[in-house]
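Structures are listed in the sections that come next.
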Structure I
Amino acid sequence: MKKYLFLLLAASATYFNTKAQAYNSDEPFLIKTFANTAVKNVEVSTSGGSISVAGVNPSETRVEVYINGNNDRKLTRDEIQQILNENYEFTVAQDGDKIVAKAKQKDRNMSWKKGISISFRVFAPKAVSTDLATSGGSIKLSDLTGNQKFATSGGSLKVENIDGKIDGNTSGGSINVSNSHNDINLSTSGGSIEASKCDGKIKLATSGGSLKLEELNGTIEANTSGGSIRANNIQGSLSTHTSGGSVRLENLSCSVDASTSGGSMSVDVTKLGEFVRLSNSGGNIDLTLPKGSGLNLRLSGNKVNTVALSNFSGSVDDDNVNGTLNGGGTEVVVRAGSGKINLSLQ
């Protein structure tokens, strides 16, 4: 019995000692500093981990590397280093005015279960431009003023406080962009998109997820192949379309061109731009426009309901309204197909 107990205690001690030696993936495996060097560009690529780049003071410039064993494997630092040496092309270095951080499998046919996930967190001067790519992890950028180009095959994108050209895409993850300016071009093959407090030329596209737009100003183009669209407090011009979801647009101070192939539409324009163009193949359209405005109205649907149109010149029947209101002005074209149109003036 004593011999059995001794063996059990010895085995337990060995187990906990092994666990204690395992690398803690919440801590950097490697930190490499580039303090006060001339850095204008950041190039990062990895085959599976995430990437983040944040703007900091030049004295804080550095790259942190985080590594996880695939398939929830717990690895020691020595085991990770051996895997890196034998199976990966791994670089963290400075090349002129560019920081380069790369991790790539030497053998593309290597078993995924035996591999590791290598993530990079880069802290660089705010004015840097980036070129980032990962085959599956998320990408995050914050507090930068240069031009940003980035792509992932499946992870999410998060962009905040960027003042520069933004060009990013993911093959399936969600997108969140906020407090950013200049040219913004973001796309996903299936995830949802949220954009808030941005201005400039904004282009957003998803092949199936929903769109949520808040406090945007500029030339805005936002499309989805099937999800719903929600927008609030938009200025400038808005073009937004979905192949089947509902559309709800509120507090618009802009020109608007919106459509859906089947969901309901609710559009509230508080300040008119050059035009209002709405189209729905089958669902109803509720439209609110500023009272007393000059309008050129062309409305058609299965049924058109309006308030009393004083100072109107034109024709009105059950399914069409064509004419000018208050002497004419902003073009308002609404097509509801087999759905109904409800127009109110407030």
Structure II
Amino acid sequence: MLLVNARAVKNVPGRKTDVNDAQWLQQLHQYGLLRGSFHPRAEVAQLRAYLRLREQMVEYAAAHVQHMQKALMQMNVQLHHVVSDITGATGLRIVRAIVAGNHGPEELARYRDVRCGASEETIREALTGNYRAEHVFGLKQALELWDFHQAKVAECDVEIEAVLKSLNETRVEPGRPIPAMRHAKARNEPKFDVRSALYTLLGADLSQIHGFGPYTVLRLVAECGDDMNKWPTAKHFTSWLTLAPGNKISGGRLLSSKTRRSSNRAAALLRIAAVNIGKTQTSLGAFYRRLSARVGKAKAVTATARKLAVLFYRALRFGLAYADPGAEYYEERYRRRVFENLQRRARGLGFTLVETTKSSGVS
């Protein structure tokens, strides 16, 4: 049995009934002309289902955070302007106190956590408002719904941890200790140790790649699987992700090289990682910034995401160890490549380029 992309057989003329379509598909399959789509093994598919459900719960909870902010604004309480996240330690304490009936700005400001960047005086001024009963009730409803979805997220985490343990039952822990943590833990990551479980499952710590946190790697594994042998080369993998140029050629002439539109979740994760890596002083960050200035951010995101996809593929299939050379190395290598291209063009015109100093560049 094969799972086939309908796009590969949709342009069949003269067969407009379900019976004729079924007969035609059977004939194509008999001749071996149907190519099966990627389908992960059962355990990975189970992990993917739990993670997708978890993401839905996180999205629902985020909507109720907006409802809490709206209720606070209706009360003219500007808490969300002085606290970076109202679901943090300080924000939740104050919101729960408001729902419990404590509306005094001085008393509410004392719930400030010592790690909060805003001072107690600033928070007290932001909490001066009109605590009308209907708005407090709306805040209470939103808080209860947020707590409900947080509980559901925790239940999903229990199932995800159980699936990872099941996947690691036949795995041997790597002989080398897990490398030092590079990424800070994000707010919506699972509470259990995702990084150690993935290190046992994959035999490598892919979170060492810039732009990849443990939770991002977990979601990529759930979408793409842990076996890269499904794709013969990295080019096949990036094409499946729709991150490779979709070249349309007619008569030997390139008509278009746009990437195909797709709802591939793994590609979306890689694009988000590419945007984040563009802010870092790394080789990939320098690549993103150079390409962004030349062809625009949209194409730079796609190109950087493709590079991350290649690193992900090689790390899983060949055990590639990632070592970032740094932004300065990339800039120097790019400058040297530009200089060599200029030299070659100058020789073709009968001229000679001479490099003077590093500060003055080329002449």
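Bear in mind that the values in this text are calculations on the coordinates, not laboratory data. Fair warning: this is a prediction, and the values are worked out from it, not measured in the lab. Cβ atoms are built from the backbone, for glycine too; each structure is taken alone.
Can you rank I, II by distance in nm of label points 7 Å out along Cα→Cβ at positions 127 and 279 and just name the one with the largest value?
Largest one: structure I.
Cα extents along the principal axes in Å computed as 79, 73, 50: which structure among I, II?
II
Say we calculate relative contact order in percent (Cα under 8 Å, 6 or more apart) for every structure; which of I, II gives the highest result?
Ranking I, II on relative contact order in percent (Cα under 8 Å, 6 or more apart), first place is II.
When Cα Rg over 2.2 N^0.38 Å, for residues 143-238 alone is calculated, the result is 0.95; to which of the structures I, II does this value belong?
This value belongs to structure I.
helix-only ellipticity at 222 nm (-39500 (n - 2.57) for each DSSP H run of 4 or more, over all residues; to 500) was computed and gave -3000; which structure, I, II, did it come from? Show your work: numbers first, answer last.
Details: I: -3000; II: -18500.
This value belongs to structure I.
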